[in-house]
1. Taking -0.94 as the value of log10 I(q)/I(0) by the Debye sum over Cα atoms at q = 0.19 Å⁻¹, for residues 160-223 alone derived from one of the structures shown (1, 2, 3), identify that structure.
2. Assuming -12000 is helix-only ellipticity at 222 nm (-39500 (n - 2.57) for each DSSP H run of 4 or more, over all residues; to 500) as calculated from a single structure, say which of 1, 2, 3 it is.
3. To test your reading of the models, identify which of 1, 2, 3 gives 6, 26, 32, 23, 11, 2, 0 for P(r) over Cα pairs in 10 Å bins from 0, in percent when calculated.
4. Comparing Kirkwood radius over Cα pairs in Å, for residues 120-231 alone across structures 1, 2, 3, which is largest?
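Since every read-out is calculated from the coordinates, none of them should be taken as a lab result. Quick caveat, the model's predicted, so the values are computed rather than measured.
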Structure 1
Amino acid sequence: MIDVHCHLNFHSFSSDYDAVIKSALEKGVTRIINTGTKLDSSKLAVDLAKQYSELFAIVGIHPHHADKIELGNNWIDDLEMIAKQSKVIGIGEIGLDYFSYKSNGIVDPKIQKEVFITQIELAHKLKLPLQIHNRLAGEDILMILKEKKHLLQTVPGMFHCFAGTKEVLKEALNLGFFIGFDGNITYPGLAPKETVELKELAKLTPLDRIVVETDSPYLTPIPHRGERNLPEYVILIGKFLSGVKEVSYDRIVEQTTQNVYTIFNKLS
């Protein structure tokens, strides 16, 4: 299995990332892709990727940080320098987030959109696919992606931790995006403020457009919910998806691995 999105570059793993990585590889994870959410975590994702042949990096500014960019007006130049590093395979996680978090609230949507579009332009310049973050903002994200369709790669990228309506799913697929499912697909019921269960969305997504991710240290799948999530749990998510899609686990591994390489053509 490939964990196409995690955060070993976050503080939760600062003391034991080496053991966590080795455990994942021993259990059958073949590639781990760490994703940045701001400049410093993007740099750390690249640094980790340089230490391990099985690790790769995706770099970008998360919508939560769109109004908190650390280095001022030159942030996009700084991000470009990071994105040009070896083993960077995409720009992300970028997008829009309209969910009000206790710790963050909702960043001004106008600022979110500006930062999102600027990073789409960077991805076009560097010929890199996108890793999209969407929470309760699918319609606006799709509107921007349609307006900027001329800037997207032939395989434009993936929606990370997909949630939304059936209509948003259909339009994302029509634009050529792949769809990521995480440990929260194992949770019963609806996600907060969502209207369609993740299992239903997975059933509607063709297997040749699905990728699997953990979002470690978040969204730990059952039966480990409540604990720190780990890249090795991508195997549990893959096994759960095999039941949802009514195919063998081996088929899930084979197809989702192929899908990751289709999206990220710099992955080796």
Structure 2
Amino acid sequence: MKPPAFAYAAPETVAECLALKAAHGEEARFIAGGQSLMPLLNLRMVRPAVVIDLGKVRDLAYWRREGDDIAIGAMLRQRRLEQDKELATALPLLAEAVQQIGHPATRSRGTIVGSLCHADPAAELPVCALLLKAQLVLSSTKGRRTMAAEDFLTDALSTSIKDDELVEQVRIQTGRKGTGYAFMELARRHGDFALISVAALVAGTAGRVAIGGLGAAPLAFDLQAGDIAGEAQRIAQSLEPPNDLHATADYRRALAQTLIERALAKAAERSKT
């Protein structure tokens, strides 16, 4: 299919981007890697009057340490998590999860922030952002505000971003010694969206899991006890997954329990190294 007609803008600074978004509001959409927006345009699920390309805004293609956080700009490609050893060491969970996203060509174009903004409930990076309690920095001509991932990811393909805002960066705490991590998912084929994905953190007797593929948005749970098998069962039984063409609710619930138990066990083992 062909996308609907739209005007195209390619600003070179963040200020220009914000001015264009303020001028056009909900009629404008930002495009970074295009791996999410282009399919929506081709299917005519979105019909913006203006597409604002972030590709020339070099100030957004960065990552840097800021205290205990890693700040990731809106134009940093997903592939950097595989190629940059320092970044992968600082954010090992994301580095593990990103390998499940599409294929190398997909990750070479797709951006980390773009995946969060697309907010597909089956995508890998929103699950990780929720687990790690990531903070998103949203900018407009009126100023900046910071929002937790759990407040940002509101529904399927829906976020709390306002019509005049740009998600300029995401901030994620670096991995700490003594904290184990794991990411697991099951998809019909490698590169497909997962039927269920699970991200886990374990530090001593404390732990946290986040689960994607269950509905409108990923879910996160803090562990209440040290019994991994029991916690996996407790969390799985509280889930209300959908029935669809790909899997029944009962299958997703059983799969979730298995992946939660395996992810927690792997994270616990890594926490000891």
Structure 3
Amino acid sequence: MSQGKVVTGANYYGIFNGILNPKQLEGLRLLTTPFPQQQFNQTDDRRSLKASGGVTCFDCHVNGHTNGATHLVGDIRPQEFRHRIEAPSLRGVNIQRLFGSQRALKTVEDFTEFEQRAAYFDGDPLLAAKKGANILDRGSQVHAMSEFEELLDFPPAPKLDILGKLIPSKASASELRGERLFFGKGKCAECHSAPYYTDNLMHNLKAERFYKPQMVNGEMASADGPIKTFPLRGIKESPPYLHDGRLLTLEDTVEFFNLVLNTGLSEQEKADMVAFMRCL
């Protein structure tokens, strides 16, 4: 739909006029419009050498997907306990019921408004007011942005049927073995159920049982708490993985959960699991 182009405020109208309705087109305009942001604004405490006119939603969620960037969660203090958050893909938000990896926001409208009011300003409403936050109108602007976001579908998965399972005639032996493991020994489907491979809930992995809290590069390695179950549809296209990007590849991710869930997968089983996940 984007004609192979990065969608920006300069070209969105020419690409989507006549395809989107007026409300959706307005939502896309707002998603590609720069708004003030704490880290790069005109004040002396910015983190960039030069000031910026603002940041757009599509700077991180490029074409409604993700650029893989991370930022610090806005609403946790002190500084060293602020978790790193990866920019998730917006593909498939229409089937999601929780938004924000740990905030459990209930609608895409809540998420859109939260990002504008707080996340752009490190969760500090006083700084936001001081530095020029542009509060969006919930009934028109936020709604229009959300209506466009709800159009963003998962990428095609030609090997899956309408229930999200592999079509045997299109899958390799390794992929079929991986599917059986995913729904069986690997325990993945306990949370990531078909067809979209999410249960729209939050789960606490309690990974802190494997280490003692310690400072690593200025960030405290401590308990994560409950994390939402991200959909795995299209997962091969959005590395790195987990909510903070700590896992660089699908192989890393399978190994991580092999340890956390104590599934005892062999090297061949882990490879088969990755092969299946690349079909999603």
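1. On the way: 1: -0.68; 2: -0.94; 3: -0.80.
Considering all the candidates, the number was obtained from 2.
2. Numbers: 1: -12000; 2: -9000; 3: -7000.
The value was obtained from structure 1.
3. Numbers: 1: 7, 33, 40, 19, 1; 2: 7, 30, 35, 21, 7, 1; 3: 6, 26, 32, 23, 11, 2, 0.
The structure behind it is 3.
4. Between 1, 2, 3, the highest calculated value is found for 3.
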